[in-house]
1. Which structure, out of P, Q, was helix-only ellipticity at 222 nm (-39500 (n - 2.57) for each DSSP H run of 4 or more, over all residues; to 500) derived from, given a value of -18500?
2. Computing relative contact order in percent (Cα under 8 Å, 6 or more apart) gives 9 for which of P, Q?
3. Please state which of the structures P, Q yields 20.8 when mean count of other Cβ atoms within 10 Å over residues 146-153 is computed from it.
4. For the read-out volume of the Cα convex hull per residue in Å³, a value of 221 was computed from one structure; give its label from P, Q.
5. Suppose Cα Rg over 2.2 N^0.38 Å, for residues 194-305 alone works out to 1.23; of P, Q, which structure was it derived from?
6. Given 0.9 as the derived value for distance in nm of label points 7 Å out along Cα→Cβ at positions 202 and 274, which of the supplied structures P, Q does it correspond to?
7. Which one of P, Q has distance in nm of label points 7 Å out along Cα→Cβ at positions 154 and 234, as calculated from the coordinates, equal to 11.3?
Structure P
Amino acid sequence: LDVTDPATFGPSNVLWEFTDADDPDMGNLVAEPKIVKLMTSAPNATTPTYQWFVMVTSGYNNYKVDGSQSADGRQALFLLSLGRQPGQAWALGTNYYKIYANDSGFTSTTQATGMGMPGLAMSTKGNAVAAYAGDLQGNLWKFDLTGGASAWTGSAPASILFVAADAATNRQPITVVPLVTPHPVGGYQLVFGTGKLLEPNDALSSAAAQQTMYGVWDAADGKTVRRGTTGSGSSTVNGLTTRTIAAATTSTTAALTGTVFFYGTSIASPPTNYRGWYADFSGTSERVAVDPTLFGGLAAINSSIPLGNPCVASGNFNQYRINPITGISLATTVVTTGSGNSNVVGSGYVGSPVGLSQGDATWSGRDATGRYGVTDTVTTISTGASGVTIVKTQVRKLAGRMSWREITAFQ
């Protein structure tokens, strides 16, 4: 839509739309599209070229018979060029691109397929280099966007980074946008929770199942990770370490606790390195159905807890404020809740948290290397049927000189 002049807005201001009539693999979207800058030239181009695109997945129900349905219900990532001129027809490989998420292990003819919106890994030049999206079968897909426009076809750029499943190997749907942040040892860290609250039956007690919060490291080695160690011999892939959830109090959010661990890809028995962490919710009705937020080094996750009746808009929620790398909760204080009932609101759900910095940071003294600590207060605001909840979290980061080296005999 062209909204440059709202006073004259009319039908001529509708620049374009993209529906299943343009591509039958397009389904229903329940989240906001991404506007992204992508490198369209080859990776080794002397002068890189960039263009802007709208990025969406195929969403849900693309297989539903409506006259323009998908032939096989396969999921895909769509890249729609913002350079398309009004009135120009959509042409695959010219003004839009489609990368299939081809799960060869999924053969069910009764289970629904569907994919949520992606989270993005960004380069220092401001272009997205990878997109990560979850599906209803618990797959966390990675779409490699570094190959240029000529590579955005078929299913080669898509791979399964992680498979979410409980201890009994039951798959856990991923419907929220994963948080993506650079990892200290390279690659990216993905933080998300599992669960589904898209249709009325999802709120029934009979639909309750074990759901989990995850922090998964993409080490960029092409491996598919699960919660436990998988494979054997040289194909062994290490898994995740456990975090435990402690209940909320009247003044603090629910907390994740656990021991220190090391990230790495090497294999040992017992394990010494892990590819991330996971925390199972204590109740089978709890799930993550609203998008988490990453702000100032803090991962803010709000959960939803249906009460078993889809005809009543009521439920509970918990709030989690986590270090995305360690999976450990940070020090929090709940300032206000609309219901006056700590972190669990009994008369409605809560939406995605919004983060902001508040007040001045505090600085510690420098150590021998010139490094010092900075502590920020990150405030997250969540709104719901019962009002507003404000949570203040202390986030500590390192600043100043990280290390130093003496150069001897310098000329």
Structure Q
Amino acid sequence: MVSRSDVWLGRARWPALALAIALTTAALVGAQSPPARAAISDAPPIAAPFDLEALIRAALLGDPAIALAALDVDRARGDLQQQRGRFDPLVTSGVAASAGERATSSTSASDVDALSSDLGLDQQLRSGRTLSASMRVDRDGSGRAASNLGTIAFTLGQPLLRGRGRDIAAADEASAEDFLRSARADRRHTVATRLRTAVRAYWSLHAEVRNVDVLRRSEERARTQLASTRILVEADRVPAADLVQLEADVLANEESRIAGEQARTAARLTLGQILGLDATASAALPDPAIGFPASEAATLLDVPDIAALLDLAALRRDDLRAAAERERVAARDVQVARDDLRPSLDLLLTPSYTGAVEGGDVDDLFAGLYRNVPGAQATLSLRLRWDPRNRAAEGALVRSNAAVAPRALERAQLRQAIESAVAIARD
């Protein structure tokens, strides 16, 4: 004889289980893979005319230091996105089925035939509060008639000690924002300094090219003078002893020209290295297409004194701004570490309701969510998590305190260096 429970197992249980599994996997439908980051392409070859515009374009594309600074910005942007993801809604779901027998006493047992499924949404707020909503259905088919329970609940969590307030709960996100601003400032400073280095190397190469031209013309004049003197010696118009000094002058000019060519090659390779080129591409760099800029009378900035210049440097120097951002992060880490020393005590308020329906059909599994609901209920609870020793938090506080002084020293030393450079440049 087939029991009612067996009929439910064979006819209605598996469609209900399939529907519960569908609820479990529904949240995964919209998942997307993160886009792959485009690879940094190799810098194109530099062709003549090699002017300042071509130099700057090549430096921005090929300078390894600029590329690394851009990667630091990408990494900081990824860290910020990761920290912001902590405040994204989180969908949770699960399904469980059990069947068999369980002991009810030392001499008896009863059938176990149950199915449960839940679907929830959790939200962490930047204020430290937590919000969650859940829907749960349970079916017990071990009796003569399958019973179904449907529960909908909402939970509001309020931290009372650790993790309370935006300054603490969103501290990691704020630090990631500071690090991103620091990385962007470092990138701007790197671009400025590397472009200055590239322009200096460009003018150095131009100077070496002009120097080789001068040395070559000097060598040609010495050889011409030597040839003319040899003609005069053959005509017995000048003594042969004059040739000794002229031949020595030719050798000296030739030696200077070779040294100049070596210096030109070194300047070309140095510029190529700055532009991220290999030795072959660096050696093939064309000569600079433009000459030195016209010399103008030096002008002094229209500022009253050195203090105004220092204030201007403090506003415009991106490396100083980046150091200030890093110092701010270190100070915030100390604040968070001190908060972690406190125990976690949360106040939870959970309003909910539960409905009950009998029946073994698929529709009956979810009917308890909206039928036969006697009324709502609310639960108020406290949850404590406390580590009496809390050595991890103590170690984090020691580490955070130790990181503050180096950041402050880094900024102070950088400001001193800027002040010295400004004073020297003004004088």
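Just so you know, all these numbers are worked out from the coordinates, no wet-lab data involved. All of these numbers come straight from a predicted model, not from anything done at the bench. Cβ atoms are built from the backbone, for glycine too; each structure is taken alone.
1. Derived from the structure labelled Q.
2. Attributed to the structure labelled P.
3. Q
4. Computing volume of the Cα convex hull per residue in Å³ on every structure in P, Q gives 221 only for P.
5. P
6. Here the read-out was taken from Q.
7. Answer for the origin of the read-out: Q.
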